[in-house]
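Pasting the structures here.
Quick note: the coordinates plus some simple rules give every number you see, no bench work behind them. Predicted model, so just to flag it, every value in this text is computed and none were measured. Cβ atoms are built from the backbone, for glycine too; each structure is taken alone.
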Structure P
Amino acid sequence: MRTRLTARARAWLARWRPVMPILVAEFVVVVGFGALLPVLPLYVVDQGVDPATLGIILAAWPAARLIFEPLFGWLADRTSRKPLMIAGLLILTVASLLPLAFHGPLELLLLRFLSGAAASMYDPAARGILVDATAEDERGEVFGLYTSAQMGGLIFGPVIGAFGAALGGGFAFPFIAAGAACAVGAAYLARALPPAAVGPRTHAPLTETSYAEYGTDSPDLAQRYVESQQRDRTPQAPLREMLNRAVIGALTMNFALYLAVGVYEVVWSLYMRHLGASLAWIGITYVLYATPVVLFSPFAGRLVDRLGGLRFAVGGGLVVGVALFIYALASEPYLPGAVILIEAMANAFLGPAMFAILSRGTPMGRTSTTQGLFGAAGTIAFIAAALATGALFALDVRLPFAVFGGIVLAFFLIGGLIARGAAPRPAST
């Protein structure tokens, strides 16, 4: 029995070894990001910032991603992805620590913008590697693993941040934890990620033995080298081919999802404190969200690969919209904890399903570019939600959840209708 389990574990590791550095780095970085999540809004408000300005400060992160993520996604399709990812994490390391020294509203705004730009260097390149390293019928599962890595970080991060701050570390503790996690992630990728973390190669490059019969100054050798470079370069489809139903539908649904994310990131901690929650319980609610996603995402990814992503994307989105309405009705801090578990199970299917739909419509050679646009759709939604949420919260603490619950439901239904009947991407030749 033990031998069989060991063999299965080795087979699993062998299958996913090409993407393992991305999964490990994502887990480490999200531990740091998660440590900051429950504390950041409280820290900003404690500096004398009102909720409306808080929304503007937190919107700076997605605003930077909106500008830079398509650019760095385009760049990642044309150059080595490894330096982009490491540079982004190193900048994030510095930007995570500086708010402890510069905590005026303008300084916090600029530092959040810098952090968003740095994340734009990392994310499209990482997702592009996942797409290029897997076959089309593995995309749902690999993005399920990717989601599990993220949510695994969110299991530990908020607990580390909230309890570290509550037990004597103060607000400085989660900022230091976030910076340290980004530094560790950069160091790990520098060692573990192969240097040529670029698009897929369909032919092996020339080796010494492949041209040993030619002299070093032979015109035939030069011609063979040129032909090999042209052959090894991944063909790129025209940009207009990204305007298909699968891509547009996935972008629309990601827009809907990040409307909800924007609401949560700006006012969740403030709303829970309004309901009477302690800092420790606020941190635990993030763990309650992350745990089901970690447990169910790999299974969900396999199911998405088998049955298709559309039904899971739309169904998961409807659960997210309804959950927002229920949060608005809460009168104490424990009902949201129960609802979070249901919403998290829906998200375990939602993430892999949207990525599978997007991958189905991604044109050849445009993986990072499409992933960059996918991220940009989410950041537009985050900006809109963050800017509106702070102002709505100032009017009534329940209003952001009620308003965006209806909007999220509408956009998921629209995205599902667009993606319905999308044609699969033509096979590469």
Structure Q
Amino acid sequence: MQPYALTTSRAEQARAYLAKHALTPAIVLGLCKHGLYLTRNFARHGIPVLAIESNFSQPSAHTRYGFKIFCPDLHGTALVDTLLALKPWVPAATPIFPTNDRMVEGLLAHYSVLSEHFRLPFPEGDLLRRLVIKPALNRLASEAGLDVPRSFSIAGLDELEGVRNQLRFPVAVKPAMPMMSFKSRRCDDYAALAAQVEVSALVREPLIVQEWIEGDDRAILFGAYYIASNGDCLARYSGRKLMSYPALTGHAAATESYDIGERLDEGCRFLRGLGCWGLCSIEYKGLPPGEARFIEVTVGRCDWWIMGCGINGVNIPMAAYNDLTGASLPFDNMQTSAYIWHDIEHALPVLAENLLKRRWSLADGAKYLIRPKKDALWDWLDPMPFLYSMPFFFLGCIAKLFRIIVRTLRKTG
């Protein structure tokens, strides 16, 4: 049997764990890297944490913090059943913190039942569903006056052929729905785009084809917020990516604190104007910030940005916890620029690629290496997640560097 399965004895252990703490617990869904940050962060504020996970073999799940509970599926009815099984042991208004869009969708489907006892960091209704479906999101952003790149919804080769004469390459290609087979790709010509459309059509993956916005990863800007249900913005942070994996089109590998100017206020106005509250963020691309164009939002959950905020003076999860539970625990809420946040597993190979492909100068690389950093996994007081990741890290780095070198040598002849 799974050691953290919610058996009768495990439930009794959970009750004993919670009885040792006076504060309302926080429930964290998923011990991915940002779930790990949430768990550490809450625990260090004296908050008991129930960490629900389906895969305890991943390095980030080896944290010493929190009370761990196994759930076979974090995206379906098994999660709801697990949460309802906890009701006798946790007080009313216990907040739940999801870490991906599919979790949010699953919680939304049972919002009325769950909200009788738990607190969710997002509103009820179909607003969040519209915000994660890119065609609907782009329409809402355009109607609100945001600068949205020209986009086309494409589900197959026939639709692509119909807009062929309107396309200007390169283009960015993204799944229209969250958590599909890839995040984003750049296509430099029609043949590459048609190949991607054909592959996606086979798995019924509708796409958004969008004009490409020039700039490397450092031109990707973001604002992150916790907005209370009454519309008050209780915490906010602005930053930018330094590196993504894959480079230019992927998830964050390194970020820094960065002033995005009016775009931070614009993002907050846009979300509040729609009636969106809770955990949310907005992303732009372009430099200077005044010329940046809208890309996407994240709503209802934490993402990689939550770690960059926390190490630079804005503790968004604590703002959420206080608001959802009615607590008044002190927390940091003044933005600084003390650290780069990076995920070393991905940042170092991408740094090597940026230098080899001359996206970054040697001076850029040296400046990055000497700046103070906080890693997604490493923590002096909780070293096991990092140590468990080391074998995978070294093997992954060797494989990635080998592929980068081979591709570079082939292109240079």
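Miscellaneous remarks
- Read-out FRET efficiency 1/(1 + (r/R0)^6) of positions 82 and 106 (r between Cβ atoms, R0 = 25 Å, to 0.05), computed value 1.00, structure in P, Q: Q
- Parent structure of the calculated result -11500, given that helix-only ellipticity at 222 nm (-39500 (n - 2.57) for each DSSP H run of 4 or more, over all residues; to 500) is the read-out and P, Q the choices: Q
- Structure responsible for 28, with relative contact order in percent (Cα under 8 Å, 6 or more apart) calculated and labels P, Q on offer: P
- Distance in nm of label points 7 Å out along Cα→Cβ at positions 42 and 266 derived as 3.5 - corresponding label from P, Q: Q
- For FRET efficiency 1/(1 + (r/R0)^6) of positions 18 and 186 (r between Cβ atoms, R0 = 41 Å, to 0.05), the highest value in the series P, Q is held by structure P.
- Highest-scoring entry among P, Q, by distance in nm of label points 7 Å out along Cα→Cβ at positions 194 and 370, is Q.
- Label whose coordinates, when distance in nm of label points 7 Å out along Cα→Cβ at positions 50 and 394 is calculated, return 4.0 (choices P, Q): Q
- FRET efficiency 1/(1 + (r/R0)^6) of positions 258 and 338 (r between Cβ atoms, R0 = 25 Å, to 0.05) - highest-scoring structure of P, Q: Q
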